[in-house]
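Heads up, there are several structures right after this.
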Structure 1
Amino acid sequence: MKKALLVLGNYLRGDDAAALYLGELVEKQMPEWKVFFGEDTPEDEFFNIKKYKPDILVVADTVIGLDEPSAFIELSGSYNYFFTTHNIPVEILIKMLKEYCPHTLFLGIDVSSENITGISNNLSLTAKQNAKNALEKLQRLEEILIS
């Protein structure tokens, strides 16, 4: 089974890079997953993802106001949290990706709005811990996919 992770965020906006940090962790600890670093323009990776043809794709991004450190979220259009950076809303990105990878999931990583404003390449300890929590969720997903 081919598994892929598309991570979104901006290294220069502090905690907005939490999903990018998750991507780095996955590359080191889950080498069976192909990681695509979409950063601020995730649509730039769509061709590469389509060419890779994953059986499952997880899109990870930071979320402000999530009730837990990280969670798989069903994007239904009614929610009480806020997505950060990129120009295209995540719901539309997911819809586009599902056209060639029907098993696409969204993994949100909670961050504080205080550390994504201005220019900073420092990821807070909380964002790092929440990214590690997201890694654990991916590992549990991996266990489900294997069984």
Structure 2
Amino acid sequence: MTDLDVHGPIDFLLMEFSGEGPRTKSVAALVDLLDRGIVRLYDLAAVRKEQDGSVTAIELVDPDLVPDFGRLGGARSGLISSEDIEEAGSAMAPGTTAVLLVYENSWAIPFVAAAISEGGMPIASARIPAVDVIAALDAIDA
């Protein structure tokens, strides 16, 4: 078995942005993770939730429509469905735009491959949201 036969954990992240403005630091940080092979981007979608609660997917092929993230708009594996866009919208505040990323934690591939070669099998994975970790650590400090 090679690392090409194995995948790392797949996660999604919905990052909401309020207001307008450049997102150059966000894009640069993501591109850095991609360039260093820490994550592999499967899908990137932009979602807009209007003040009236309506939700629309924003095409990322034109960098003018979604500044900065538009240059990553070619990441489309097909894992994000229209239902996922609607679910993302339900988590968003009105008047915001978000990016929905589906990514592989490629840093884990060598470990997963080695563990499988020794009889291991990934059977569960979970992600603790950063806001929950921050709240828990703040509570401990208080």
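Values in this text are rule-based calculations from the coordinates and carry no lab data. This is a predicted model, so every value here is computed, not measured. Cβ atoms are built from the backbone, for glycine too; each structure is taken alone.
Tell me which of 1, 2 gives 1.6 when you compute distance in nm of label points 7 Å out along Cα→Cβ at positions 10 and 42.
Numbers: 1: 1.6; 2: 0.2.
Computed on structure 1.
Just checking, which of 1, 2 has the largest value of Cα Rg over 2.2 N^0.38 Å? Intermediate results must be reported in sequence, preceding the final value.
On the way: 1: 0.95; 2: 1.20.
Top value of Cα Rg over 2.2 N^0.38 Å, among 1, 2, belongs to structure 2.
Taking 33 as the value of relative contact order in percent (Cα under 8 Å, 6 or more apart) derived from one of the structures shown (1, 2), identify that structure. Here the read-out was taken from 1.
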